[in-house]
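Undergrad: Heads up, there are several structures right after this.
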Structure 1
Amino acid sequence: MLKKLKIIIFFIPHHHIGGAERVHLNIIKALYYKPIVFFDSSNTNTVSKEFSDNAHCFLITNSKIRKYAFRFLQVLTFLFPVTLFGCNSSLFYNFISRLKKKTQAIDLTHAFSFPEQGIEISSLPYVNLLDKRIVINAKTYEDYEQLYSENNVDQHLLKRFTIIPNGIEIYDFDSSLIDSRWSNFTVGFVGRNSSEKRPELFFELIKKNSIKAKVIGDNFEKFKIEFPNVTYFENCNNKDVVREQFSDISLLIVSSRREGFPLVIMEAMELGIPVIATNVGSISEHVISYENSFLAPVEEKVFLEYTSSIINELKNNKELYFDISKNARSHAERNFSIEVFNSKYQELFYE
């Protein structure tokens, strides 16, 4: 059935090979029509093929382009029904505060940035302009409850929040992979090299356990000299190739000091790969120790000790590894369907 035309404009930071960016792309793919995407920060003049195939993309790289983008937006909002959707974008809040014609405004928060002050703080002056606020889990909603209370924000505005968990595509599963992963035991780190991800803990584990390892992500040059035997897979935005590389990992290590609920955990469990993840964000809602994966303490020393013991236990207990792997896959099938995710966002934009 032909849907009523509505123009949807996304405001997001320039894309990387990260979980948040893949979520943004999944939202875009769920829409009935191609949206417009403004990337409001960029260190490159290129847009990946997946984004350009699914959206009309514009890089807002300087003040002149920003001025033209705003004028363009003014014309669109005058002529058509428009929804503005922002995630971690200061440009989004700047634009909605300057528009004279009221239009629907929605933002998405993956997780709070504390102890740093992130977009959740800088968005506070604009909460009255937001028709809806999307969070991916109950933990982030509770963080906003506290933030609103601490900043004397009208508690009635909490009614504008909606929780939409992330989703991924569930592929056919080859259980024979479990045997080959256990036989060729390889720990993996998948993500960017950033302070909140704490990749240095992953490399400390490698040193401590003398274990085969693989890193999928960018900007790991400083580790390559000290850890030349680690396999590094970098600079690839092809999801099928990344998935193939991911499939070789036996155990995913998530050492983050803060998260919402990482897409990489969902992707690992869908592949039947057990995870050791820190108990941050809403990870404990899905990761159950000795059932479908392992929940680790956040404190660095304790994390290293706990993770080392689990690695050794899984390497020496084939039956435990098989049970955890199969349970991880089953959990993904029950909880991470992209179809539910798509329907929630279609309802959000087209209700």
Structure 2
Amino acid sequence: MAEAIRDDEGDKNQNMAAWLLGIKTLKIQPYHLPTLGPQDVKVRIKALGICGSDVHHFKVKKLSTMRCANFIVKKPMVIGHECAGIIEEVGSEVKSLEVGDRVALEPGISCGHCSLCKAGSYNLCPEMRFFGSPPTNGSLAHKVVHPAKLCYKLPDNVSLEEGAMCEPLSVGVHACRRANVGPETNVMIMGSGPIGLVTLLAARAFGAPRIIITDVDVQRLSIARNLGADETAKVSTDIEDVDTDVGKIQNAMGSGIDVSFDCVGFDKTMSTALNATRPGGKVCLIGLAKTEMTVALTPAAAREVDVIGIFRYRSTWPLCIEFLRSGKIDVKPLITHRFGFTQKEIEDAFEISAQGGNAIKVMFNL
């Protein structure tokens, strides 16, 4: 995209965005958009959800930095990436979208020419520019400029909030694709936070006949049960309890676990997943709570348990939108809190999301 210039609508209608300025310091300030390129569109953001990575950047202090995994905020940055909105302007070469179209935005812009992009694994592109991932500004703003090819038109029966939920849902969809979940796959999910819950919804949509989900919080397990989990298991955070928890999970499941998804990413959760999964099964690591883990891989290798990982997603928006359009997946129950776009509301929204508790998906309506 071209060099950023001032949005030309005048001070009164100046584009504003939520800037992360420091630990737990968010402020609504002007955001000057880049020039609209021939293949770009300008989108007025109408719905945006808070992601766990946003919360990590907002609240985590480690070595005086704001970070999520290896992504470190080193300068003020517009936050947010789970979004949907309405097209306000289209570039001269855009034919697929028109002013007024309602769209869900895929937030990552890959280079398009490296070997990974050419092979279709564009989510692994080393030059990826991703909304709200340092150093790229995010989309918690009145307006953003984005490539038209990454804006997906929403059917009439899919709301803008549901469109914004395509981003977290894409994580679950990509994980299920990577693990080859299907009608003969019994699934275990470690963690019933937002990503665990969308993975539950995705696994069911892919045909998994039996799904068990675990957590340390009984309230979250109750939510998972209401969303369709066949079984739930309350587990411990203590690494010494792995064998006990594995027995509890396997007894509740009543049959072999073909695929386990670790949506947390601790030594304890990964060890539990490796031990609970049947010989010849798969463990898919989704959660990135720790940059390093210590787990016993040799016993898992001896049982030919495959360990796979995912990073974000690729080519998922059309399927997510179809799942929502057809009613095969309903993400609306996941949206537990809604806020407008004022200074107080963004502060309150991030505090509620950071506290966890009964907050699953906190959504802004701009």
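A short reminder: the numbers here are calculations on the coordinates, not readings from a lab. Keep in mind that this is a model prediction, so the values were computed, not measured. Cβ atoms are built from the backbone, for glycine too; each structure is taken alone.
Undergrad: Quick check: 19.6 is what I get for mean count of other Cβ atoms within 10 Å over residues 145-152, calculated from one of 1, 2. Which structure matches?
TA: Working: 1: 12.0; 2: 19.6.
Only structure 2 yields this read-out.
Undergrad: Comparing 1, 2, where is mean count of other Cβ atoms within 10 Å over residues 97-104 highest? Can you show the working numbers first?
TA: Working: 1: 12.8; 2: 17.2.
Biggest value here belongs to 2.
Undergrad: Any idea which of 1, 2 comes out highest on distance in nm of label points 7 Å out along Cα→Cβ at positions 81 and 265?
TA: Details: 1: 3.7; 2: 1.1.
With respect to distance in nm of label points 7 Å out along Cα→Cβ at positions 81 and 265, the highest-scoring structure among 1, 2 is 1.
Undergrad: Taking helix-only ellipticity at 222 nm (-39500 (n - 2.57) for each DSSP H run of 4 or more, over all residues; to 500) from the coordinates of each of 1, 2, which one would give -12500? Walk me through the intermediate numbers first.
TA: Working: 1: -12500; 2: -8000.
Of the structures listed, the value fits 1.
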